[in-house]
Structure I
């Protein structure tokens with residue numbers, strides 16, 4: 001996929017077709033962690049051409065560098081929609097310039113810390129339930 005391409009991703013199959021192998025693998029692993037830990041009633045959809053997970057509100061988003069407008073040049077970003085409301089006691093997430101979405105960028109699949117992600121995801125689910 002070329003930068004700023006007007007291609008509209010409308011399914012996971014389509015997304016996986018346009019991603020390079022390393023990004024595809026990272027996205028797949030992150031999706032599995034999230035899907036295994038989301039309660040029933042929470043949904044995944046394609047929004048902004050990337051996987052977006054929501055309950056009452058947004059929970060998190062997975063943004064591969066190949067997809068334009070994600071703000072990263074390499075890897076895959078896992079962003080927590082209300083990251084500013086998470087305690088993140090281990091400072092796992094980067095706070096960047098966005099005041100609300102805090103994130104972690106993965107350059108390869110070995111960078112993924114499933115325990116840290118599950119912990120943050122559970123907290124994000126509680127934030128979603130309270131607001």
Structure II
């Protein structure tokens with residue numbers, strides 16, 4: 001803390017004036033070079049400008065449902081959407097099963113033991129699920145201790 005007490009801006013200005021008044025043949029050349037360097041740097045920086053943070057976006061809410069819907073209309077809409085979702089899931093499952101059949105056929109044609117590969121894959125999947133479940137239970141126990 002005592003270091004900062006010894007520093008005085010007025011003392012620094014006096015020291016500068018004293019040193020500048022001493023005779024030095026290169027004084028004005030040094031001042032000129034310093035000024036040119038400073039002005040050059042600032043003239044390069046000023047056109048760049050500085051932009052502040054981007055303006056906040058204007059949020060436009062799009063409402064696709066009528067604000068005055070009744071509970072019965074909401075329930076009917078939810079049931080319809082759930083049926084649509086179930087149909088999409090069933091279609092995906094059927095597509096995945098077709099793809100598995102194609103790969104089974106390809107495997108059989110290639111001479112692979114497809115049943116063995118499927119059993120190993122099912123065992124790996126069950127082991128992964130068991131590991132995840134054990135980790136989840138360990139996490140639950142750890143959070144209960146805290």
Structure III
């Protein structure tokens with residue numbers, strides 16, 4: 001089997017396509033969550049904390065030397081970590097709610113009574129009678 005044919009069979013599997021769609025949607029969702037955290041959630045939190053911008057919080061280990069451009073500032077940017085942590089929590093809550101919704105829908109489908117078959121048509125009733133009569137006649 002050629003590698004190209006094998007690759008085509010691999011890509012044609014449903015799981016690979018589903019995974020690709022999930023990754024693309026996830027990447028787009030990341031931008032939405034980042035915007036939600038940076039532009040909607042963090043400003044009120046910053047206002048409550050006295051105008052503090054979490055993304056700018058850092059612990060300077062070595063300050064930059066303005067006299068020489070060779071020495072750059074070394075800092076632990078824990079504020080960016082706080083923003084990322086909040087983004088993660090939002091994503092986790094949204095994913096939890098989605099899974100909960102899917103589970104609810106699956107349970108509702110599983111608990112739904114089975115559909116009753118439709119009543120036979122007059123033609124089907126006649127054919128059933130003919131079948132039964134043929135079965136009763138000796139051969």
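Here, each number is a calculation from the coordinates, and none is a lab measurement. Owing to the predicted nature of the structure, the values given are computational and were not obtained by experimental measurement. Cβ atoms are built from the backbone, for glycine too; each structure is taken alone.
Which structure, out of I, II, III, was distance in nm of label points 7 Å out along Cα→Cβ at positions 31 and 71 derived from, given a value of 4.2?
Numbers: I: 2.4; II: 8.8; III: 4.2.
The read-out was computed on structure III.
Once distance in nm of label points 7 Å out along Cα→Cβ at positions 7 and 111 is calculated for every structure in I, II, III, which label goes with the largest value? Walk me through the numbers on the way to the answer.
On the way: I: 2.2; II: 8.2; III: 4.9.
Structure II comes out on top.
In terms of distance in nm of label points 7 Å out along Cα→Cβ at positions 39 and 63, which of structures I, II, III is highest?
On the way: I: 2.8; II: 6.3; III: 3.6.
Evaluating distance in nm of label points 7 Å out along Cα→Cβ at positions 39 and 63 on every structure, the highest lands on II.
One of I, II, III was used to compute semi-axes √(5λ) of the Cα gyration tensor in Å, for residues 47-86 alone, and the result was 45, 14, 5. Which label is that?
Details: I: 19, 12, 7; II: 45, 14, 5; III: 26, 12, 6.
Source structure: II.
Taking distance in nm of label points 7 Å out along Cα→Cβ at positions 95 and 119 as the quantity of interest, name the structure among I, II, III where it is greatest. All intermediate terms of the calculation are to be shown ahead of the outcome.
Numbers: I: 1.8; II: 3.3; III: 5.3.
The structure with the largest value is III.
Tell me which of I, II, III gives -10000 when you compute helix-only ellipticity at 222 nm (-39500 (n - 2.57) for each DSSP H run of 4 or more, over all residues; to 500). Working shown, then result.
Details: I: -10000; II: -25500; III: -21500.
The structure behind it is I.
Can you spot which of I, II, III the value -0.29, -0.76, -1.33 was calculated from, given it is log10 I(q)/I(0) by the Debye sum over Cα atoms at q = 0.10, 0.16, 0.21 Å⁻¹? Numbers along the way, then the final one.
Values: I: -0.29, -0.76, -1.33; II: -0.84, -1.13, -1.28; III: -0.75, -1.02, -1.25.
The read-out was computed on structure I.
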